[in-house]
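Listed below are the structures to be examined.
Coordinate-derived values only; no laboratory data. All figures in this text were calculated on a predicted structure; none of them were measured in a lab. Cβ atoms are built from the backbone, for glycine too; each structure is taken alone.
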Structure 1
Amino acid sequence: MATYIKGAALISPQKTFGERALPDEIMAYEQVNFLQCKEPSYREFIDPMVARRMSRIVKMGVCCALKCLQDNGMTSPDAIITGTGLGCLEDTGKFLGSIYTSEEKLLNPTPFIQSTHNTVAGAIALAIKCHSYNATYTHRGFSFESALEDAILHLDENPKSNILAGAFDELTPDSYTITKRLGLWKNHPVNNLQLVGDNTRGSLPGEGVAFFLLGGEKGKDDMALLRSLRTFYNPGNYADVEREIDQLLHDQGLATKDIDLVVAGFNGNPAGDRIYYHLMKNKLKDSAFACYKHLCGEYDTSSSFALWLAATVLKKQVVPAGIRLNDQTSLPVNRVLLYNHLRGRNHALYLLEQC
């Protein structure tokens, strides 16, 4: 089923909110342990009296979704579908902290209510008075992909529908401390623009919120066509990954020579980046390669940032210098292959095409 990306909005550590392409000025963060979003002014989208009762990730989610709808002249979609790896961590932390400090007595229920993974999708529905289908998926590294697959199934049944699909994940001091103990992050501060190629263990954690307006029928101002989406779990070796790529392309009647640009999830961790370098030197050696996690950091739904980036490249026909990894880039860019994995287990392939 053809799925058209009609509009998108992104809140990230870069100045991407309200932009339809990656800004020329890429934000450089010197000697940091993690990346956090540059929050927009919420007053334009959320009543201040309402916003004061929302956590940071809920405000970002609602604001980003409303911006996506506003830019496309949409007041209420036919469905709201979101994906998140870890949900609303700030409120989860508040609730767990109150359990400890109050010795499980006289707990304030508000942080628990707002800590559930579907809080953001529910808040969006309340904000726009949308009573349509509303779902949230939380499947670790497949959370955003699961949301997209649900949206694609809806559009397959009713191509005239407009689906608001998005992803969100936040980083808090507590979650950073816990996950660092697991050996997921760098043991030293880094410059985010020098992340790719860093040969030390671990990556740079980040966060982000992205929303997309999807439709099943082509429009004149569409950003890109999401032609195919494929996920696979814990491949045994490079050959398994190459077979998945071949199968995706074969199903679409394409070959590797038809891919103009590959957006890959390099995150600065040598163990995870090896597969990307292998593909760049072998299977996909004739395609241009680009990276993105030095801009947003690593998190469960970072592929939503990559989807926004790929769609803007196809729409604007500009591959920003700050994401290029080799000199193969040539215009026009007709097809983009997005490949990302989370810690070697959750692997996702997207095939996008210029409209």
Structure 2
Amino acid sequence: MKILVASTYLPPVPGGAEKVAWETSIRLAEDLDVHILTTGSKNETRSIHGVVIHSVWDTRFKALFYSSIGRLFINRLVDITSFDVVHSHMALPWGYVFRGFGRLIITCHGSEALNGWIPDRLSRSALRKAKTVTSPSSWLSRLVMKKYDTDCITIPNGVDTNRFRPRKDGTGQAKIVLFVGRLIERKGVLELLQAARALENYEFWFAGEGPLKRAISFKNTRYLGFVDDVVDIYNQATLCVFPSHWEPFGIVGLEAMACGKAVIATELGFSEYIDSWKDGVIINGRDVKALVEAIQRLMEDEDERSRIEANARAKALQYDWNIVTSRHRELYKSMLET
């Protein structure tokens, strides 16, 4: 089977769509002929980890450009008719560009919830012509079905449980609350800073980039910037907090849980895999009081935190990328049978 995976960017560019496209592709390549179409500084083809990567120029208005005159650049790199399945991560741009392909899968990663008028029209055209539409969470699947009047199935995101795992040289004596993600309002950074102000006896670490980094200025806060080895800082933390207003799925929560950490997170996205007060804690978004109380309870009750930590690792193992990738593989096979 020959598969073309389309993703506008690839890691190290941060983002759930980029991570899913790459992590599933390198595992699919173990028994399938996998190609990736992405963007870069020039048109080129190269191979990494058994995956053939085709890069076209990164330009503005990709959906319109590459579905018109820019299609020539794609055609020079790949023969679209030679592929059994095209899997586009996000409706735009590649779902729209390849909307005429008979076996097209589009995975919605959340941007479809935020589109403006013109992107909405393009996304609607792509999604309605796709053979199959998926998303990583049940709430996002419901939104896509309602907004675009199309069926949508849920296939969760995953985590590399071999890389993200507890380390013996983990938490020390400090009581550390860790946040990993973009430093923007939607991620709940301002609410977490309010919690830091109320909980002066704990350290609050922020890993990531974004406009709110200048707000991390309290004595008990620490700005780490972009961190290459996030496994190390997960293991240094006492617990992890992701108070996003909404998330398509929330891969960072799974990463922390795979490292054996108790996670406090919000319902929309993280409740896909967290059972509150069993393998993590779910609170309402924007609720600073609930956030402060949950941090205090887990920080001071070591027995409860240890119980949740053990359950967290067990839950994360159920979302290993190899398990998630098998869902994609079965979807591809089913498309060839219809």
Structure 3
Amino acid sequence: MAIYEVDPIRDARWPEFLARDPRASVFHTPGWLMALSQSYGYEPIVLTTTPPGRELENGAVFCRVDSWLTGRRLVSLPFSDHCQPLLQNGNDLAELTSHLQTELDQKSLRYVEIRPLDPQPESENAFSRLKTFCFHTLDIRPTTDQLFERLHRDCIRRKIRRATREKLGYARGANSTLLQQFYELFVATRQRHGLPPTPSQWFLHLRGTLGDAFQVHIASKDGQPVAGILTLTYKNIIYYKYGASDARYNRYGGMPFLLWTAIQEAKSDGLEHLDLGRCEADSPGLIAFKDRWGSERSTLTYWSLPTTSSPAHPNGWKLRLAKTLFSHTPIPLRIAAGELLYRHVG
């Protein structure tokens, strides 16, 4: 069976297929893929067994990453928490795997990476485990009172009540003022974590390609922005994608207040699930924060071909050294470093 290549941004069959497949996420959409292409120069492609001119029956979306620093590879997908291959059966996966192995040989790729929500690909003998994360989701269909009772009493409920007593301001939208406020908080948060910030163009492109599905939420104290989150929506899911805060104001409960407000708004909009995203296995604080919302925790595993390949992602002593350096680097240099480096680590 042949494998065909589809342009997911220009081929109208791709969004039509996504609308039919319940496993499709915001990370599969043309808007997300267009932002990846505009921001980092990646080339999105879909591999399918469906011949040209016919309604798509399956598809796995990848980005071609061509970096002089980290090599050439196929990734499904860069900067995306997960991206389930939308295949129908084991035969589809076997055909895809065979095609990917040929791509590795013929195009001198370092490796191919997939990020499925499934526990493991059926052809696991061809793939090796690349990295494992914790992944959280929350069913927001119960009543608001039921959801509130499931929150951790001290770490979440008490902070939401504190934010209410402090009369934190709240704004939601996608205008330039809110996005700038969020980005300033984001840069400061990345400094605390010892990381360069994601380029501001990434957020601008996401806003342009996703439209109303892209929302910034800002909490303020006496007019001063103290916390911000960035959410995405697709079908019946709201995605908590980025969060940031001013550590000087954390005692006011800005982050729990924002996430709780976003949940209530999502319910009002008819959404049913909250995707809280992935956490590094060595991030106990973030894992605990997401656990305390009454969410369901699972394991998210990234896989690669070939089994002997090494990832482009930094790790070990190199990552620790980089974090130490970036935490002491002036803001303009950190922003410049992010603009230079992120396209190479997707």
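List of remarks:
- Label whose coordinates, when distance in nm of label points 7 Å out along Cα→Cβ at positions 20 and 300 is calculated, return 4.0 (choices 1, 2, 3): 2
- Entry that produces 31, 22, 14 once semi-axes √(5λ) of the Cα gyration tensor in Å, for residues 140-283 alone is calculated, selected from 1, 2, 3: 1
- Computed 32, 26, 11 for semi-axes √(5λ) of the Cα gyration tensor in Å, for residues 92-203 alone - originating structure among 1, 2, 3: 1
- Structures 1, 2, 3 were shown, and semi-axes √(5λ) of the Cα gyration tensor in Å at 37, 20, 19 was computed from 2.
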